[in-house]
Structure I
Amino acid sequence: MAATQGGGRNQLVVPQARAALQSMKMEAAQSLGVQIPADGYYGNVTSRDAGSLGGYITKKLVQMAEQQLSGR
């Protein structure tokens, strides 16, 4: 079953953040050298690459939250 182009089956808590999250995903992929499938189907992406993307994005989101909480 192919995921939809705009974000898979996960529901966003803040739907307005979709574009920013997509941009972050593209930045992570470029930074890690991972090819994002044009059709949105991640079935051919290795588990290692998918995990790297998820880890990179999580790390960035934690950094952003820490900066916001510290007042920067």
Structure II
Amino acid sequence: MTGNIATIGYGLATLGPALGIGMLVAKTQESTARQPEVAGQLRINMFIGMALVEALGLIGLVAGLMFS
């Protein structure tokens, strides 16, 4: 695949990490509202999860650049 088709494919591939980060942040906020005393621990776990989910997007970017 070359040109515009590859760009559209990468755009579709970013939907997964975007939805994952959105759900992760939403559930962390919900948990913090329910139990404010564990907000610090939840925040740390949220950032670790965000890094792992974002890595998927970066892998997709690199794969798109390598194979285009």
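In terms of relative contact order in percent (Cα under 8 Å, 6 or more apart), which of structures I, II is highest?
For this comparison of relative contact order in percent (Cα under 8 Å, 6 or more apart), the top structure is II.
Quick one: helix-only ellipticity at 222 nm (-39500 (n - 2.57) for each DSSP H run of 4 or more, over all residues; to 500) came out at -29000 when computed from one of I, II, so which one is it?
The read-out comes from structure II.
Taken together, the values in this text are just the output of simple stated rules run on the coordinates, not laboratory data. Please read all numbers here as calculations on a predicted model, not as lab measurements.
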